[in-house]
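Pasting the structures here.
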Structure I
Amino acid sequence: MFMHRFSSQPAETLLSDPTTFAVVTFNGCCEVSIPGLIHSGIEALPESESVEVWQIPGAEVQREQRGDCYITKTQDVLCAAVCASATECLDIKQAAYRSYMQLIDIMAETAYPYPLRFWNYLPHINRGAGDREYYKVFCEGRLNAFSQSGYLNEQFPAASALGHGGDAAVFYVFASKQPAKHFENPTQEKAYHYPRQYGKSRPSFARATALSPQRESTLFISGTAAIVGHESIHCGATQAQVETTLDNIRTLLAHSGRHISALQSFKVYLRDAAALTQVKNIVQSQFPKVATLYTRADICRDNLLVEIEAHCESGASAGKQEPLIRTKTQTLRLQ
């Protein structure tokens, strides 16, 4: 359904295309003030495009504003976005709760009740210690909103949560009129079952969400990192973390019944911009045909150096799966 790509054209030019569903910028600005245009607060790295474009060829895209929620929709899917100000983000638990309740209410009002994927771009995501770490407190607000709205663990959709150097936050969701299908990674603990060390409220997301139960449908892969079970591994080793992250994506593709050729795009978030060349070489050598955007961002755990999210369109294999090429690290771990 979706065509996902990256561009260097002005966001306003891209938004003028009637098939454009959403435009997301990566220029350090964090705000939402126009339906369909989302400024993430994250910054693209040199030699990378700075604008993300979601289009739905052949669809009639409508745009509107309801209060401080900015909406685009087609007959089948919805994008809704809200921004929490710097002042509101001083209490990120309440900001997350309020923002999620707004988005969930909009989904219900507009009859797109099934979330496909959330994006959360937060300020200072690693600030604070223990249960007061910013990301953990955000998770409390998010889970409170889901719980109050009647969501069960198995209904949480795909998601990403990254940090930037600004003071505001942006939250947005893609949602559908039809039930979605959520997937977990068999080599990773379900995020909502993480042990207590990860906060009072465990992270509320699935590893991936498909637009529909059909194997050929769009698949949104959550922000993925070097986590096996519930533990971060290869801490301090960029190459090993990137390879483990890509292995996790391969495993998830196979588990969801997708062929590796279904991968359409990656969004790579790097904690250290100096690692760009190293990471780009690894990703391009293993996935040379996948469009990739490289950004500088803080990852939800301070011992993680990279996070990668992915988008897949059709290309699902109805028969025999192509063998998955794994790194030596992953092969040994699975034995």
Structure II
Amino acid sequence: MFFKHSKHVKEISDKIIKILYEGELTQRELRNRLNISKSYLSEILKAMENDGYIQRKMVSKRTIIVGLNRKKFLRIGILKASEYAAVFLTAKDIDYLKIDINIYNNSLEEMKDLLTERIDIAFAPAITGLIFHLVDNSVIMISACSRGGSGIIYKENVEYMGSTLLSTMDLKSRIFSGGNVKIRYFSSPEEIIDSYLSGKIQAMAIWEPYFTMVNRGEKIQLAKDLICCGLITLNKNLDERIIKFNEKFKKNSEELRLGRRREEASILISERLNIPFDVILKSLESYEFETDVNDEDIHKLTETLGINLNQSMMNSFINKK
């Protein structure tokens, strides 16, 4: 288990980890950042070093460099969605890694952090990952997350529809609008909903749990033909941490698909998204928790986008040898 120490020591340890994510520091620089005594810091660092979470090296008689042991950590990005139920369960189940789950407003911000290695895994729309792969082929998707979990909510006389750029919702918006409705892009689900409720847009393509939450207007539950999100990482970072996380993630996705551990997952999601438990639990019914991804899935995405992708490029994206 990570850090079996007092609450205050854990708080300091968490601060140290957050600081060291930015890069190595001297022990003196770290003490100045934390504003704690030299002896107290030394005691905490010794415990963290013994547990294998940090590494220290003496570069001169008075200078010690402190850095993270990256093999003990996993940084994950997700969006504000119920879809990541298996992510939360897996993070809870794995006790040999310090797993941090960062929540993003949109997939573009999330993918930027993946490329700059501020996170190790991005659970993001497959279409977003594919577009980034076309620019940088080190971006790969090794598992799908789910299908379904989204819909269209609309009023009469639709002129504008709200969506998010370069996402599954973007694809669904284009299909639904048929070119007859103007699409406005927003950077978060809250912005989409606020604009819909205020009348600035008359329709929105939205995902769970927000699809369940909004009760004004007609609803169309969208088909589960397209994969939504996936486990996206960088090829060079695909190591034992990510492989083992993915194995457990697949097992937990199967548990959810069979109707198990849904209440447990809903509690975890509710706490992080600050959305009522019953809304989260109901929203899970919209998903098909399917982790397998194949050529046909990618072909459907590219066909909807109007992109011709050769077999080699598709194989490269889903890490198929």
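28 is what came out when percent of Cα pairs over 35 Å apart was calculated for one structure; which of I, II is it?
The value was obtained from structure II.
If mean count of other Cβ atoms within 10 Å over residues 132-139 is computed to be 15.9, which of I, II is the source?
II
Given a computed value of 20 for relative contact order in percent (Cα under 8 Å, 6 or more apart), which structure among I, II does it belong to?
That value comes from structure II.
Can you rank I, II by distance in nm of label points 7 Å out along Cα→Cβ at positions 52 and 300 and just name the one with the largest value?
II
Work out which structure the value 49, 41, 22 belongs to, where Cα extents along the principal axes in Å, for residues 28-147 alone was derived from one of I, II.
Working: I: 49, 41, 22; II: 55, 32, 23.
That value comes from structure I.
Match the computed value 2.3 of distance in nm of label points 7 Å out along Cα→Cβ at positions 76 and 116 to one of the structures I, II, and report its label.
Source structure: II.
P(r) over Cα pairs in 10 Å bins from 0, in percent, for residues 44-243 alone was computed and gave 8, 33, 38, 19, 2; which structure, I, II, did it come from?
It traces back to I.
Matching task: -7000 is the computed value of helix-only ellipticity at 222 nm (-39500 (n - 2.57) for each DSSP H run of 4 or more, over all residues; to 500). Pick the structure from I, II. Write down the numbers at each step before the final one.
Numbers: I: -7000; II: -13000.
Among I, II, the structure yielding -7000 for helix-only ellipticity at 222 nm (-39500 (n - 2.57) for each DSSP H run of 4 or more, over all residues; to 500) is I.
Give the label, chosen from I, II, of the structure having the highest value of mean count of other Cβ atoms within 10 Å over residues 84-91.
Between I, II, the highest calculated value is found for II.
Read the figures in this text as sums done on the coordinates, not as results from a lab. As the structure is a prediction and not an experimental result, all values here were calculated from the model. Cβ atoms are built from the backbone, for glycine too; each structure is taken alone.
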